[in-house]
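Listed after this line are the structures, all set down as structure tokens.
Values in this text are rule-based calculations from the coordinates and carry no lab data. The model shown is predicted, which means the values in this text are computed figures rather than measured ones. Cβ atoms are built from the backbone, for glycine too; each structure is taken alone.
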Structure P
Amino acid sequence: MDTKDKIKVAESDLDRVLSFFARADSKASVVLGVDLGMLALLLLNAPPFRTLTILTVLVLLVPTLMLCWSLVHIYLNAFPQLDGGDDSLIYFREIANRTETSYMEDFGKIDEDSYLRDLNSQIWRNSEILKKKFDNLKWAFNILAITVVPWSIALLIMSALNTTSQSLISK
């Protein structure tokens, strides 16, 4: 395979790798929405502050901390480490560090082998970033799935406590 064919394959590979970013981000949006919805429902069902006991706080704290842990992984998914791509003529952050004139001059001077190396470097680096994004997404989803049980128990307990406190207020 000659260099021009390798460049076509590498450009196609880079496009394919970059297309996975949207998939990771759309899945993360779903987990973010569920995390926030569960957290809001839990906190809205918490009894009044003056009626909190140690047990009530613990019942609320476990799922709240777990949901927050899931949210941390969603945050890490949304803001991956973008270092790398030194002197790249493809990587947006490196391009932005140049002036328009220097970018056009450097791109005009690049030979096919250097361009192919830059493409392959970008494929590797973006794959590395994607791996971290999907790893964080997996953590966030797994934590969310595990949280469903303590969250459900907390909602049941909060519902019972709220019913009891409402009947005491009515009397």
Structure Q
Amino acid sequence: MFMHILQNIPHWVWMLLAVLIAIGISQSFTRRRTLRSATLVPIAMIMLSLFGVISVFSQPAALAAWAAGVAGALALSNVIGAWKNISWSETDQQLIVPGSWIPMMLILGLFVIKFGVNVALAMNHELLSNMAFATAVSLAYGVFSGTFLGRGVAMWKAARQAMQLSMAR
């Protein structure tokens, strides 16, 4: 059965996986980013995630679980100081984002969950109306989105703090 599933996956899914792996690898190197790109990526992730929840699960509980996942992950990343090594280059007016394998793990984790959910839904359409399934999946999507959003917020904080220090001088 597993081989049957793998053989029937559209080719674009494997291409998407390859692109996501390349993006994840690029995140492992220290990079410079504009504040604009630091803003657009988390917003895009939030919008895609929210669209995914709304388009698949039309239940209010699913949307509430997604929002709780976003809020919880955002709060947790702030409390534990995730992404704390991000800095601002006054000279270049860009963020300096240290390399990390965490984004790769997040990207692949989200891909695996999304892939698994789609396979499960293809095999069992009744899961669409299963409140527990919809809530659990939506919560997971929200946690990933909140983590990406936490990274974006950390970038904004680093830039804002550096700019405030610069203005105070």
Structure R
Amino acid sequence: MNPNVPLISELQGAPSPTTGASAPLWARLVATFFGAGRLHPGPGTWGSLATVLAWAAIASALPNSWMIPANVFLAALAIALGIPAATQVARASGVKDPQFVVIDETAGQLITLIAAPLAWKSFLAGFILFRVFDILKPPPVRRFEKLPEGTGIVVDDVAAGVYAWIVLHFLLHFGLLGR
């Protein structure tokens, strides 16, 4: 069986074999960032990459004056929808923080890219920085994982996104990403 392809039962919302519960379709779509979290290996990396590509497409279609507000709005939306979606999917799966839940990576990656130039170097640097902070979870990021359910799933990546945003803007400010 190919691990990259969701099972028909997952798409149809069949009950989890461990809990007997099923998360609603909207929660599964949001939590997996429309299926990006079902890709292997490294679902979190795929979720971050899908977010960078989606943001690049959206931002390139926006007037310059709308880019920062749109980015902030989308990050806030990912957090606001991501917490209840992650909660429902985690409960249904019977796993505290399922790897296929990547809406947390979406929120953190969007935060990382707030006010970053629409250029491949800033996208690549933001992607790498976010993944590093998400994986390493420097203090106090790891502590946020202890928050209950979807809050703990999402908020630690929000904090990692803030760290990555700070470092990215430091690099941009001092011209360390080139011109």
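Which of the displayed structures (P, Q, R) returns the greatest value of distance in nm of label points 7 Å out along Cα→Cβ at positions 76 and 132 on calculation?
Largest value of distance in nm of label points 7 Å out along Cα→Cβ at positions 76 and 132: R.
Thinking of P, Q, R, which structure, once distance in nm of label points 7 Å out along Cα→Cβ at positions 60 and 100 is computed, gives back 5.6?
Answer for the origin of the read-out: P.
Which structure, out of P, Q, R, was Rg/Rh (Cα atoms, Kirkwood Rh) derived from, given a value of 1.27?
The correct label is P.
Looking at structures P, Q, R, which one was FRET efficiency 1/(1 + (r/R0)^6) of positions 116 and 156 (r between Cβ atoms, R0 = 30 Å, to 0.05) calculated from, given that it came out as 0.40?
Label of the source structure: Q.
Taking -21000 as the value of helix-only ellipticity at 222 nm (-39500 (n - 2.57) for each DSSP H run of 4 or more, over all residues; to 500) derived from one of the structures shown (P, Q, R), identify that structure.
This value belongs to structure R.
Of the structures labelled P, Q, R, one was used to calculate semi-axes √(5λ) of the Cα gyration tensor in Å, for residues 44-139 alone, giving 33, 15, 12. Name it.
Checking each candidate, the match is Q.
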